[in-house]
Structure I
């Protein structure tokens with residue numbers, strides 16, 4: 001085993017022990033180490049890191065910068081034990097990822113999406129109920145795309161209407177209470193699932209027609225297919241409103257309702273942050289500037305505060 005490979009194994013083990021999953025970073029850094037070994041390199045240099053980071057040539061500059069950032073953090077770790085390591089300068093690739101502006105679904109678009117899901121073909125009759133309930137849960141609870149797919153039956157308290165989201169992003173778990181209407185929808189789905197799928201291969205709450213756990217790829221493919229069908233995307237569009245934007249919708253609509261009702265948003269923002277499972281409240285603050293309407297309300301509040309008026 002090369003020294004770089006040993007250093008990478010140690011680097012990943014230390015960070016994962018601290019709660020960082022580093023799934024994508026782990027895969028990419030493994031490719032970097034393999035690239036370095038093919039180049040005959042025994043330690044990290046700026047040139048080596050740059051040559052690897054700027055592959056493939058057709059990638060976006062922000063992707064190059066992200067790849068270089070991963071190597072840079074690894075190089076910082078290596079530099080403590082190998083003085084030959086050269087840490088790439090932080091401004092070597094100055095491009096940064098810009099979060100896409102969230103798409104705020106209209107109520108009628110949500111209705112069309114759920115109706116289209118209920119028309120999905122199925123060998124057993126379960127598939128349309130699975131996807132209609134799943135997409136409805138994204139809308140109602142603002143979960144990350146993979147979170148409901150990892151729910152097992154024991155994670156869904158159908159009596160009290162509480163979801164247990166386990167070992168999610170940043171290694172945290174959380175409880176997510178759902179509205180009584182969502183609770184009843186989950187109860188109806190569970191009854192149909194147990195009636196039509198007698199011997200599932202998985203403890204998963206949501207299952208396919210074959211009784212297996214839904215995959216992230218399958219859910220995203222189905223969402224894109226339905227998006228084309230109902231006009232959320234044009235016939236030839238490879239991009240458009242995302243599944244993740246359903247999570248944004250819940251966050252933005254919650255903030256809008258708070259502003260419209262005169263709620264002290266700053267005081268209650270940690271509650272929304274906890275519900276969404278954000279590691280830092282700054283991730284939730286981002287929504288305040290994500291849409292012009294929210295920014296307008298926030299600026300109005302600031303102006304009233306300056307004038308000594310009740311927020």
Structure II
């Protein structure tokens with residue numbers, strides 16, 4: 001019994017958090033009137049800490065996604081700050097706005113601008129934080145808005161990780177970006193079949209047409225082959241979009257990376273764009289935090 005107890009303690013030890021969670025409502029720029037966010041700060045911050053924006057799926061919340069990813073454990077180890085926003089109840093489902101021209105436009109007044117307002121608050125509140133190390137990670141609807149943020153604010157986000165998302169602009173023209181929308185041509189893959197890489201790239205670039213910087217958001221794209229909510233063809237559509245935007249070509253595939261059943265799809269040297277096809281993977285495959293941290297450059 002003693003050995004079993006020790007084993008259980010060892011299993012759960014990594015989830016013990018030494019930091020502080022606070023709720024923040026008045027962060028400033030919030031045109032879409034998002035509700036309060038949770039902010040996790042580890043006891044020991046890095047000298048110039050990164051900021052990670054963690055974006056929940058439909059039906060979720062900031063607190064739910066905190067438990068789902070285990071990001072706080074990595075924050076404790078690596079000294080970064082995690083922001084956990086919660087969406088408005090779009091269509092009664094707590095999904096992010098990935099369809100409106102407001103959200104699909106730089107400073108357009110949608111969710112994307114409100115989320116960047118949270119990042120701006122964090123950069124001011126933690127003055128030693130590194131503005132070149134701002135990252136977004138999300139699942140499902142959160143992955144979709146991570147793509148939107150990469151397109152609308154390439155000057156803010158160094159990299160993003162999308163778990164079961166869609167390309168930026170994929171939902172444009174729909175009346176909402178939820179499973180309740182009457183237009184499911186985006187998540188069910190009809191647009192993925194019709195759009196070329198150039199068209200996907202143009203959609204992303206059109207989200208911030210005034211951007212003339214040289215650095216674009218680096219992208220990590222994860223998708224399960226058995227996803228029945230957001231079809232596997234959206235993995236290819238996202239890779240097409242960002243390879244076009246980043247000017248990269250496919251280089252190689254790596255089997256069983258980072259774990260068995262995952263195929264890593266590498267573009268260029270793998271530092272700017274990678275995909276992961278998860279064999280028999282469900283909607284939102286299990287979070288691989290170490291791979292995300294490595295891609296972000298935090299490990």
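Every number here is computed from the coordinates shown, using simple stated rules; none is lab data. Remember, predicted model here, so these are calculated numbers, not experimental data. Cβ atoms are built from the backbone, for glycine too; each structure is taken alone.
Consider the structures I, II: one of them gives 3.6 for distance in nm of label points 7 Å out along Cα→Cβ at positions 111 and 215 as calculated from the coordinates. Say which. Could the numbers behind the result be given before it?
Details: I: 3.6; II: 2.7.
This value belongs to structure I.
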### Message
Quick check: -9000 is what I get for helix-only ellipticity at 222 nm (-39500 (n - 2.57) for each DSSP H run of 4 or more, over all residues; to 500), calculated from one of I, II. Which structure matches?
### Response
II
### Query
Looking at structures I, II, which one was distance in nm of label points 7 Å out along Cα→Cβ at positions 87 and 159 calculated from, given that it came out as 5.4?
I
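Name the one structure among I, II that semi-axes √(5λ) of the Cα gyration tensor in Å of 39, 29, 20 was derived from.
Considering all the candidates, the number was obtained from I.
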